[in-house]
Structure 1
Amino acid sequence: MNRQRNRTALVTGAGRGIGLETVRQLDLAGLDVVLAARDPERGRAAARTLGSPRIRVEELDVFDAKSVEACAKRLADDGVDVDVLVNNAGVYPTVSFFSLDEDVMRRALDVNLMGAFRTCRAFCPAMVRRGYGRVVNVSSGLGALTGNVPSPAAYGISKAALNALTLVVSAAVPQTVKVNAVCPGWVRTDMGGRGAPISVEKGADTVTWLACLPDSGPTGGFFRDRRRIDW
């Protein structure tokens with residue numbers, strides 16, 4: 001774990017839920033953490049609940065390419081190298097296919113897929129240059145093509161596309177940059193609801209594990225409970 005001491009992780013959609021818990025766990029693991037949130041005031045309030053001097057709050061809306069670029073520039077100007085990228089920001093539309101309009105479909109793709117596309121484009125090249133990086137895309141088993149039809153429609157399709165992006169990015173970078181996807185399961189968050197069976201601590205565990213992989217760790221995989229699962 002000492003090897004991780006001076007690494008910096010950036011977590012998107014980190015103002016609550018799995019994102020905030022991932023920030024907490026990465027901070028406990030000894031990383032400096034950038035808590036990235038669309039609403040910086042909410043982000044700062046969330047960071048205060050954790051009370052760690054290693055947590056920096058940044059405004060970042062993955063829906064907006066200019067917001068991603070601006071965040072990357074602020075960090076670079078301050079000499080902050082992002083070694084670990086956790087693409088957690090997401091939306092969860094639940095309408096059925098024939099009730100789905102183009103705006104809802106487009107937003108699901110723009111946040112769940114294009115958001116990760118934008119952040120990978122912004123932060124992965126420097127990981128490659130430095131010879132170290134970890135990318136964790138928070139996906140879902142509802143986007144897997146093996147054994148089920150991706151559903152709900154917009155969410156499942158966008159997560160299946162995020163899984164495809166995971167494979168594409170992992171193939172585009174050297175082995176020193178590990179790129180994986182994770183299904184945290186049905187987690188008790190604002191998105192998952194109070195009836196979900198998995199605690200937020202358990203839901204974030206595999207995310208944190210993938211973010212802290214050793215050099216011998218896997219890449220280009222899809223994981224739940226620290227085990228590889230089918231796409």
Structure 2
Amino acid sequence: MSDVPALEIRDLQAWYGESHILHGINLTVPRGSVVTLLGRNGAGRTTTLRAIMGLTGARKGSIKVHGTEAIDLATHRIAHLGIGYCPEERGIFASLSTEENLRLPPPLKAQRGKAMSESEIYAMFPNLAERRSSQGTRLSGGEQQMLAVARILRTGADILLLDEISEGLAPVIVQALARMITALKAQGFTIVMVEQNFRFAAPLADHFYVIEHGHVVESFPASQLAAKQAVLDELLSV
């Protein structure tokens with residue numbers, strides 16, 4: 001099983017109502033790797049994450065999670081395969097404290113021993129330990145982002161889908177998030193990131209996919225990043 005990809009996506013198509021957004025996405029995400037989806041706004045990157053979780057309208061193609069076909073599964077059953085989704089809007093409950101937000105989702109895969117304990121989470125996110133009694137509305141943007149990721153880690157998900165987690169945050173918080181991703185990768189987590197902040201994503205990812213108009217137009221490992229820079233500048237309008 002070690003050579004079975006964490007995620008294997010073939011000819012993924014997705015719709016919102018009558019709008020055909022994804023036109024045959026192909027991705028392979030090895031276990032324990034960090035993969036970054038690049039592209040302009042509206043290219044289909046967020047829709048790719050949402051389609052993996054079953055949050056779009058109609059879907060066609062193949063989505064295998066740890067080798068299990070998930071294209072016809074409901075969202076909660078996809079989550080139980082070990083995927084956690086952190087949307088751009090974070091989804092923090094404003095009326096609940098940090099601790100209550102953290103305890104809200106039930107563990108998904110405790111039987112596999114992946115779920116982080118609260119003490120482990122607070123060790124990774126000391127800011128949250130200090131603010132455990134604070135309401136969601138009183139957390140900074142960076143603290144809310146940390147809480148959104150921490151909440152996933154408590155469930156036992158070992159594949160993390162992270163949508164623009166660095167957006168709008170101060171550089172010191174972005175650096176802390178980079179350290180977090182490095183630490184999670186070292187612990188064996190698989191991470192798929194949608195990122196507009198190329199400086200943040202570049203040193204973290206093992207592989208890059210560039211999406212344009214619902215298609216993958218470039219795919220290359222981190223070792224080819226320098227050679228692909230001119231192509232990326234053109235595709236991303238940097």
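Please treat every number below as a calculation from the coordinates, not as lab data. None of the values given here were measured: they were computed from a predicted structure. Cβ atoms are built from the backbone, for glycine too; each structure is taken alone.
In this comparison of 1, 2, the computed figure -8500 for helix-only ellipticity at 222 nm (-39500 (n - 2.57) for each DSSP H run of 4 or more, over all residues; to 500) is attributed to 2. A value of 12.9 was computed for mean count of other Cβ atoms within 10 Å over residues 145-152; which of 1, 2 is the source structure? Only one of 1, 2 returns 12.9 for mean count of other Cβ atoms within 10 Å over residues 145-152, namely 1. Which one of 1, 2 has Cα Rg over 2.2 N^0.38 Å, as calculated from the coordinates, equal to 0.94? Among 1, 2, the structure yielding 0.94 for Cα Rg over 2.2 N^0.38 Å is 1. Each of 1, 2 could give FRET efficiency 1/(1 + (r/R0)^6) of positions 49 and 177 (r between Cβ atoms, R0 = 30 Å, to 0.05), but the derived value 0.45 comes from 1. Out of 1, 2, which has the highest value for relative contact order in percent (Cα under 8 Å, 6 or more apart)? Largest one: structure 2.
Which structure, out of 1, 2, was distance in nm of label points 7 Å out along Cα→Cβ at positions 25 and 41 derived from, given a value of 1.9? Numbers along the way, then the final one.
Working: 1: 3.1; 2: 1.9.
Derived from 2, not from the others.
So log10 I(q)/I(0) by the Debye sum over Cα atoms at q = 0.19, 0.23, 0.35 Å⁻¹, for residues 17-56 alone, computed for just one structure, reads -0.64, -0.90, -1.35; which one of 1, 2 is that? Only one of 1, 2 returns -0.64, -0.90, -1.35 for log10 I(q)/I(0) by the Debye sum over Cα atoms at q = 0.19, 0.23, 0.35 Å⁻¹, for residues 17-56 alone, namely 2.
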